[in-house]
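Each structure below appears as C-alpha cells.
None of the figures in this text is laboratory data; all of them are computed from the coordinates on show. Everything quoted here is computed from the prediction, not taken from an experiment. Cβ atoms are built from the backbone, for glycine too; each structure is taken alone.
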Structure I
Amino acid sequence: MIKLKEDEFTAITSYIHSNYGVDLRKKRHLIEGRLGNHIAQLGYENYMDYLNYVKSDKKNDEATVLINKLTTNHTYFLRESEHFDFYKKNVLPWIEDTTKSKDLRVWSAGCSSGQEPYTLSIITRDYFSGRLSSWDSTILASDISDKVLSIAKSGIYTKEELSKIPLDWKKKYFVDYDDDCMSVSDALRKGVAYRNFNLLSKFQFKKPFQAIFCRNVMIYFDKPTKNEVVRKFYDALMPGGYFFIGQSESLASIEHPFKYVQPSIYQKEY
C-alpha cells in the first residue's frame, strides 16, 4: 500500500472539505485503506500526483470516484422509525390541511441507497390512499455519491434487507427480482426523483419544502459547515415546515432559528 504522507493527507482532506464539506481530518487510515490500491492501479506512486489528476479532470469523473470511495453510506429500511411515525401522524396531516396546490414538497437529503425516500414514499401513498391521484407526491432524493444513487435508482434490495419491513408493504410495493432479491414496484420508483446534489452548492429550488430529512449526514461536517448548511435548510423550508436530523445528531452546538419539537425534529416557525 502506498504510504500517505502528512502533506498529502492535509491536501486531500482540505480538498474534500472545501468541495464537499466532509471533514476527514481524523480519518487517515480510512483514506489510505480506500485509496491506496486505487491509486496504484492507476499507475500513480504517490497521493499528491493522484490529487493533481483529480483536480485537472475537467469532467470531474475522478472527483466522483474519490468522493464515492471516501464517504460511508450506511442505512436500512425504517432506520430511526420514530421519524416515520411522526411524519405519518403529524407532517402529512399538516400538509394535507394547509396545501391548497396539492403539491407535496419533501426532500430526502443524503438519501444514500434509497431506503429513506422509498419509505417516505410508501408512507405518503398509504396515507393519501385513494386521494393520491390529485396530488403531486414525488419525493426529491439527493446524494453526492453516484454509486449509492445507482443502487437507489435500481430499487433492488436483498430479501434480508427487507426482512423488517411490514409484510403488507412487501406485497403492495415490491416484486420478486430473483431468488435473493426484490425490486420496488414501478409505481413506487416513479414516486421518487433522484438527483446528484452537493449540500455546499447554492440551493436553487423553485418552491420551498414542507419537510426535509437530512439524517446522519452532518456528523461529517465541522461546525462552520454545519452552520452554513442548516441555515440553507431553514431558508429552503416553508413556514411551519419540519426538519429531521439523525438521532445521534444535535443542533445544540450551533446557532439556528429552528423551533425544537422533540429530539432530532425541528420546525420553522410561522
Structure II
Amino acid sequence: MPVTLAALLTTVDRLWPLAGAESWDAPGLITGDPDASVGRVLFAVDAVAATVDEAIEARADLLIAHHPLLLRGVTSIAEDRYKGALLTRLIRARCALLAAHTNADVVEQGTSAVLAARLGLVDVRPIVPGADPALGLGRIGRLSEPSTLGRLARLLAEVLPATATGVRASGGFDDQVQTVAVCGGAGDSLLGDPGVRAADVYITADLRHHPASEAREQALLVGGPALIDVSHWASEWLWLDAAAAELRVAHPELEVVVSDLRTDPWDFQVVQ
C-alpha cells in the first residue's frame, strides 16, 4: 500500500536527521508533492540523466540520491541546462527527488560506517564525533589481524564496485597496517585530524595532489598514515543497500530498489 511522501519525509528525518547535516549542505526534499502517494523508491548516489531515466522507466515515485542536485546555487532551471532538464523530467513523471547527504554520513549506519564494516574493522568510532560520541564523520577502527597496505588495497578492490580509476595507494606495498581510518566521499579535509594522523592508513576519495603530497611528506618527518584513494562514487555506493534495508524495515509496504548504474564520471584510464 502506498504511503504519502510527507510520511516518508518523517521517516527519512528519523533515519538520517537533517539536523546532523553539515552547515554547507543541502539535503532534504528537492522536488515533489508532500501529499503524493509513494509506492516505489529508487536509491542512487547521484541524480544524473542515467538514474533519472532509470527512476522514470521503473515508474518510481521517489528517487533518493545521496548527492544533492542543488548543492550549489543556480539562477535558472531552464530545460537547456542539465539540472533544469532533470528536474522538469522528474516533475512531469511525478517522481519526487530527495537527497540524504552528510546527514546520512554521520549516522550509525552511515557511508563511512558501512565501508568500515565491509572491511571487517573492529572497535570502530567516528573520526569527528558529534554531540553523541557514537555519531559523526568518518570512522576509525582496527583490522582483526595486521595486514599489509597491498593486501588492504586488494581487499578494497574486491569490496568496492569497479571503476576506471580503481584503487590508488601511497606507501610501501608490504608496509604493515592495522589501524584504519576511512571517510566515504571526499575526505582530504580530515588529513590533519589527530585520529587520522595516528592511523596506519587513511582510506578516502578525491585526494588532491597537494594535500596528499604534504600529508605524506609530513609523515616522513613525524609519522603519519599511508593513503588509499578510491572512487568517490564507489566509496558511497555501498551505503545504498544499507539505507534501502532500513527504509524497507520502516515501510515494508514499499518497493525499494537500489540502482547499480555506475555514475562515477570517469570512463577509462590509460596506464603508462
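Quick notes on this one:
- Origin of the derived value 2.8 (distance in nm of label points 7 Å out along Cα→Cβ at positions 4 and 76; candidates I, II): I
- When mean count of other Cβ atoms within 10 Å over residues 100-107 is computed for each of I, II, the largest belongs to: II
- Parent structure of the calculated result -10000, given that helix-only ellipticity at 222 nm (-39500 (n - 2.57) for each DSSP H run of 4 or more, over all residues; to 500) is the read-out and I, II the choices: II
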